[in-house]
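Laboratory data are not the source of any read-out in this text; all were calculated from the coordinates shown. Computed from a predicted model, the values in this text were never measured in an experiment. Cβ atoms are built from the backbone, for glycine too; each structure is taken alone.
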Structure I
Amino acid sequence: MFEECFGPVHYEVAATLHNLAAVLVTKRNYQEAEENYRRALSIKERLLGADSPDVALTCSNLGSLLTVLGRRSESVPLLKSAIAILENRLTPAHPELALARENLRKALS
């Protein structure tokens, strides 16, 4: 619906894809979740820039998913990128930053 209204490269499309991916993870539909996270990430990077906290959130969630799938060589760079972005844009105690750090800890363990 959002793609029809706004076109394929719009923030509402990216946000919806991100949220849909999160739901799909809970349903263990990992392949489709990954596809949606990757599409959301691509759109957000294009619209918001690579250093956006919103981009970092999608990187963190995609990285977490890839860790679950055992693809640590892919997840660790995404999680490190998310942390670097968030450290520059948020307070040290921000919950999104704490979550990204925890996701990285899991990926490295």
Structure II
Amino acid sequence: MIKEITNTNLAEVLADDKLVIVDFWAVWCGPCRMLSPIVDEIAEEMPDKVTVAKCNVDEADEVAMNFGIRSIPTLIFFKGGQPVDKLIGALPKAELVKKINSLL
């Protein structure tokens, strides 16, 4: 299940024991639309290993500002509520899976 990040629920989502991937995106962003189905597949294929959340930067602007999001799509990886890595841009699924496996 993919969680939706808002300006008020970030701490709750990041409290998960698993690796948390937050996808910062916007409706008008072409590369975001390319990456979104890949992120969705990973959420379906790796539910025991990762928690996937999406943050619409237009709706949750405070969260995006707090993490200094300047380019989208941006994926930030969290462990124990803390950011441990970041990827920017639309990436192939294999590269994203490789990154996830390196962080597990």
Give the label, chosen from I, II, of the structure having the highest value of distance in nm of label points 7 Å out along Cα→Cβ at positions 2 and 50. I
One of I, II was used to compute Kirkwood radius over Cα pairs in Å, and the answer was 13.4. Which one was it? II
Ranked by relative contact order in percent (Cα under 8 Å, 6 or more apart), the structure on top of I, II with the greatest value is II
State the single structure among I, II that was used to calculate helix-only ellipticity at 222 nm (-39500 (n - 2.57) for each DSSP H run of 4 or more, over all residues; to 500), giving -26500. I
Looking at distance in nm of label points 7 Å out along Cα→Cβ at positions 26 and 74, point out which structure of I, II has the largest value. I
